[in-house]
Each structure stands twice: as C-alpha cells, then as structure tokens.
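**Q** So, here's a batch of structures to check.
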Structure I
C-alpha cells in the first residue's frame with residue numbers, strides 16, 4: 001500500500017500546512033499569556049478558548065507537553081502551588097523567555113507584514 005501524496009490529496013497538504021503554522025503560533029501564544037502573569041495549564045487553555053481565539057484553542061495533550069518543552073529550554077519556570085486541596089504547576093516566564101518572546105514577536109510581525117503585502121500584490125486580500 002503506497003502512501004497518499006499531497007498531489008493526490010490537496011486537503012492532506014492543507015492540513016499539514018495548517019498544523020505546522022499552528023505549532024509555531026502556539027508557542028508564541030502560550031508565552032504571551034504567561035508573560036501577562038504567572039499561569040497554569042488549565043488557565044492557559046481557558047484563555048485560548050475565549051471568543052476571538054478560536055484558531056488558538058488547544059487541548060491538554062498539546063498544552064502540557066509544550067509547557068514542559070518551554071520549561072526544559074529555559075523559557076519558563078514552574079513551581080507547584082497548592083490551593084483548595086489541589087496542586088497545580090504555575091509557570092512564569094524567565095528573563096531568557098521574555099527575550100525569546102520579544103524576538104518571536106518581531107519575527108511574527110515581519111513575516112505577517114511581508115505575507116500580507118505579497119497577498120495584496122496577488123489580489124488575494
């Protein structure tokens with residue numbers, strides 16, 4: 001059985017592209033949420049599920065591994081907090097994380113501006 005190629009299935013190619021774009025955007029979104037003040041996984045998911053953030057909605061199976069990866073890379077630090085008999089891991093952004101976030105924002109803005117210009121030139125916007 002051969003693997004279906006994007007040529008045979010344009011929808012498959014679109015879904016792959018959408019997933020790749022979203023992966024990068026979620027790191028930026030999560031760091032942005034935490035930069036406003038320490039937060040924990042469920043709180044981040046709740047914020048990203050608010051009206052206006054539909055494309056950024058995220059499941060626990062994505063959120064928690066991403067938080068751990070950002071913590072391993074030194075962008076975040078976490079600590080356990082007990083409240084009302086529940087233990088949660090609260091995250092805050094590190095100095096390195098804040099610098100990384102600023103660079104991400106600049107790159108995102110440059111990319112977005114250039115793509116918007118290109119799409120306008122192609123009469124797609």
Structure II
C-alpha cells in the first residue's frame with residue numbers, strides 16, 4: 001500500500017490481506033468497516049485494531065470465527081462472553097486458554113473445545 005492514510009487504498013489492501021491493517025494509519029485502525037474487512041480476511045488482524053474495537057462484540061466475533069486464537073487479542077470483557085468463546089473454541093480448541101477462567105468449567109465450552117482438539121483435555125486436567 002502506497003498511502004496508509006488513504007481509506008480506499010487501505011480498504012482494498014485489508015480485503016486482500018488482513019494483516020495489511022498493521023501498516024494502516026492509526027486513524028484507520030479505529031475505522032470499524034476497515035477493521036471488520038481485515039479480521040474477516042485474517043482474524044489475528046484484531047491485534048492491530050484500536051483498543052476500542054477490541055471491545056466490539058461484532059468485530060471480535062468475526063475475528064474468532066476466522067481464527068479462534070484471535071480471542072487472545074480481544075478485550076478482557078469479551079473473554080467472558082460465552083458466545084464469543086464458543087465460536088473461538090469451535091474454530092480452535094486451544095483458544096480456551098485465552099478465555100476467562102470462569103468458562104474453563106463450563107461443560108458446553110469444554111465439550112466444544114475437546115471436540116475440536118482432543119489434546120485440550122490436558123489443559124483442563126491441569127486446572
């Protein structure tokens with residue numbers, strides 16, 4: 001991307017490669033539409049989003065649906081959200097590590113995480 005402040009250019013770049021958000025101007029990392037396009041392409045682009053959007057349930061949900069481990073980058077408040085965590089562990093069982101401890105005993109979450117990746121059971125046994 002030649003101009004990281006040009007909204008249209010940044011939008012085109014993140015649709016092609018979500019990680020291009022890392023090169024965007026700070027002002028565009030606060031742009032919900034741009035961040036949404038980035039996380040739909042590459043969930044871990046959430047890491048580059050403005051902190052305010054890491055609290056946005058819609059953004060975080062798209063990120064974890066694309067890549068479960070993006071839960072790591074979400075605001076702490078959403079790591080307690082059963083719907084968000086469920087979507088994350090269904091995509092990547094080990095995302096449970098990044099959820100709030102209160103959900104480590106939730107049977108629905110545990111079953112979804114272990115179903116996605118049976119080795120998650122070792123993490124849960126150590127709890």
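Here, each number is a calculation from the coordinates, and none is a lab measurement. Since the structure is predicted, the reported quantities are computational estimates derived from the model, not experimental observations. Cβ atoms are built from the backbone, for glycine too; each structure is taken alone.
**Q** Using distance in nm of label points 7 Å out along Cα→Cβ at positions 12 and 44 as the calculated read-out, with 3.2 as its value, let me know the right label among I, II. Show your work: numbers first, answer last.
**A** On the way: I: 3.2; II: 2.7.
Computing distance in nm of label points 7 Å out along Cα→Cβ at positions 12 and 44 on every structure in I, II gives 3.2 only for I.
**Q** Given that percent of Cα pairs over 20 Å apart, derived from a single structure, equals 42, which label among I, II identifies that structure? Spell out each step's value before the answer.
**A** Working: I: 55; II: 42.
The value was obtained from structure II.
**Q** Work out the source of -12500 here, i.e. which of I, II gives that when helix-only ellipticity at 222 nm (-39500 (n - 2.57) for each DSSP H run of 4 or more, over all residues; to 500) is computed. Walk me through the numbers on the way to the answer.
**A** Working: I: -20000; II: -12500.
The value was obtained from structure II.
**Q** Work out mean count of other Cβ atoms within 10 Å over residues 60-67 for each of structures I, II, then name the structure with the largest result. Write out the running numbers ahead of the final one.
**A** On the way: I: 14.8; II: 23.9.
Looking at the calculated values, the largest one is II.
**Q** Once FRET efficiency 1/(1 + (r/R0)^6) of positions 28 and 100 (r between Cβ atoms, R0 = 35 Å, to 0.05) is calculated for every structure in I, II, which label goes with the largest value? Could you put the intermediate results ahead of the total?
**A** Values: I: 1.00; II: 0.70.
Answer by largest value of FRET efficiency 1/(1 + (r/R0)^6) of positions 28 and 100 (r between Cβ atoms, R0 = 35 Å, to 0.05): I.
**Q** A further question follows. Between structures I, II, where is relative contact order in percent (Cα under 8 Å, 6 or more apart) highest? Walk me through the intermediate numbers first.
**A** Numbers: I: 21; II: 15.
The maximum falls on structure I.
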